Structure 1
Amino acid sequence: MAVVNVTQKWSLSSTGRGPSGETFTAGYSVLLDGNDSPDDAGRVARDAAGIPRYNDPAPHSTWVRVRGIEARPESTILFEVTVRYEQVQSQGQGQSDDTSDPLSLPPEIEYGEDVITEPVDEDSAGVPILNSSHEVYNPPLTRDFSDLVILISRNVLFFDTVWWDARRNSVNAGNVTIDGTTYAPGTLRLRSVTAKRIKAGSLTYYALRMEILARVDGHKRRVLDAGYREWIMSDVDGRPVYRNITDDDGNPVTAPVPLDGTGGALASQAPTSAAYVWNEYDLYPTSNFSDLPLGG
């Protein structure tokens with residue numbers, strides 16, 4: 001038995017809403033040539049080219065899919081075929097009753113705190129932490145720093161491990177806005193990225209989770225310029241020549257002493273706060289956070 005033609009029958013089409021969400025019915029008229037057994041006619045009409053198959057998406061949404069197909073005879077060669085669509089439930093970030101596509105869901109944003117203990121060489125007023133002899137404490141004092149943790153979860157279509165690996169543990173090169181707050185360059189660090197691969201029907205996507213640390217004064221490391229030796233010159237090959245810093249008795253110092261930013265020790269008289277020098281280091285590479293799916 002062969003199919004002569006398939007036409008859509010709009011009078012059989014309908015839309016609705018059920019317990020799982022949106023429902024949709026499409027109708028078709030299938031004409032057969034009548035050459036084979038009538039017992040097979042219903043199956044042939046149901047499986048005719050042009051009739052959607054089970055789990056096919058509706059024309060208007062990936063997440064409304066075929067869940068039933070019925071063929072009803074109007075004659076031995078003419079059949080009405082109804083295709084029933086229902087909204088399917090996804091897994092991952094979540095799905096609301098009025099959202100049929102997980103990729104259209106807005107990002108979920110959570111806030112937390114991360115307490116990190118780090119060495120410090122200046123107090124809260126910016127004054128260097130030195131003993132009464134103007135020497136650096138060894139080991140240095142430490143204090144707790146509280147970083148704001150921003151957790152962003154969202155569904156994405158692709159997850160390129162190489163691309164993300166190049167951005168992990170980088171800081172933002174420019175201004176970045178998250179949840180209405182704008183963060184200055186260098187104040188955000190992408191500490192970790194995880195993703196879960198999810199397959200629902202014919203669609204594969206990833207539930208992405210980004211963990212970002214925000215620090216108001218940035219993620220650079222600022223260290224008091226101090227040491228045991230002075231850089232006095234360079235030899236003919238350009239290699240530095242050092243000299244041990246000594247005390248008044250000519251003995252090498254046993255604790256780091258503040259340096260002047262050019263490799264020499266600060267003057268022996270008590271230096272002022274303005275004389276101290278801090279060296280600043282970029283410990284993390286920068287990347288363009290506007291490329292990240294942060295959600296604004």
Structure 2
Amino acid sequence: MSYALIANPTNGTLAQIIVDFATQTLGWTAVGADGVRAPGGDPAISYKLNTSTAAKPMEFRLTLSLMNGTTVLQQAITAAPHIANVSQTPTKMHLFGASGATPFIAAVIEYSPGYFRHVYLGTMEKLGNYTGGEIIAAAAVTAYWNAGLYTYDSNQYLFSGLQACWPAATSGGIRMGHADLGGTIMVPFKAATSRRTSPLIVNTAIGGFKDNINDQQIARATNTFAGAQILVPPNLYLVRPSGRISPIGRPAGVRMVNMTNLDPSTTISVGNKTWRCFPQWRKADQTIPNTGGSSGGQLSESSWIVGYAYLED
């Protein structure tokens with residue numbers, strides 16, 4: 001396991017920092033100028049990272065691409081927080097990663113004061129006998145103005161199928177191969193377009209916060225008697241025909257955590273392992289966005305008590 005803290009990165013250097021961490025610290029293989037492959041992985045499969053500039057409010061973007069040779073299989077996108085019509089500048093970048101049987105890299109980008117973005121690339125700790133298991137995910141918030149108010153449907157938690165930030169092709173997902181799937185397919189996280197209509201779409205993945213599977217465990221994952229927080233595995237499921245869901249495992253090196261009694265970047269020791277905890281976007285009591293109207297933009301973000309813990313050591 002490895003952890004690195006990068007001070008004062010810029011939006012334009014985020015992708016290269018992750019590539020350098022993968023190749024120089026973890027010993028992953030460089031693929032071209034902006035791609036990496038985990039040791040022992042499928043030689044055709046790699047992860048590509050790049051940054052770009054788009055129209056506000058998703059101005060500075062970091063994109064992960066799961067590649068098969070030169071073909072893009074799936075993408076996941078995050079973007080800098082957009083507060084009061086201003087895209088924020090990162091102050092720190094926390095990097096976590098491992099090689100071995102279930103390699104992964106997670107990056108938590110910190111913005112002042114107290115805003116965060118998460119990206120994840122790696123492999124599943126599989127439940128089942130499918131092949132592949134490579135996974136990419138990212139978290140983002142779209143400051144979306146509609147009919148006189150901001151809607152919080154336009155956000156994406158890590159590994160969540162209930163989101164409206166991006167279309168299916170850029171919602172992140174898992175590469176899975178099995179005869180029941182007709183071969184090897186990409187299973188995106190795009191399962192629904194809002195929390196008001198939540199159909200289960202066949203061959204999509206669910207299990208992140210808002211999918212109403214692990215949510216209750218996060219809400220109860222604080223032990224006031226012991227003064228401890230309970231780490232919740234992000235158990236993921238594949239949606240199958242007739243509304244059935246099949247457990248497929250969990251992403252390596254990450255857990256969901258209740259941030260009620262935790263400050264950002266707090267570490268938790270469980271047995272001989274150390275986990276570092278961060279809010280999904282921003283730890284706050286509010287459950288709807290604080291806005292300045294159509295001209296003032298979104299004035300703050302909140303992911304309530306929802307957070308993620310990454311394996312540091």
task: Kindly point out which one of 1, 2 the value 17.1 was derived from, the read-out being mean count of other Cβ atoms within 10 Å over residues 10-17.
output: 2
statement: distance in nm of label points 7 Å out along Cα→Cβ at positions 26 and 42: greatest across 1, 2 for structure 1
statement: Note: semi-axes √(5λ) of the Cα gyration tensor in Å at 75, 19, 12, derived from one of structures 1, 2, originates from structure 1
task: Tell me which of 1, 2 gives 0.00 when you compute FRET efficiency 1/(1 + (r/R0)^6) of positions 82 and 266 (r between Cβ atoms, R0 = 35 Å, to 0.05).
output: 1
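Rule-based calculations on the coordinates, nothing more; no lab input. A quick note: this is a predicted structure, and the numbers were derived from the prediction, not measured. Cβ atoms are built from the backbone, for glycine too; each structure is taken alone.
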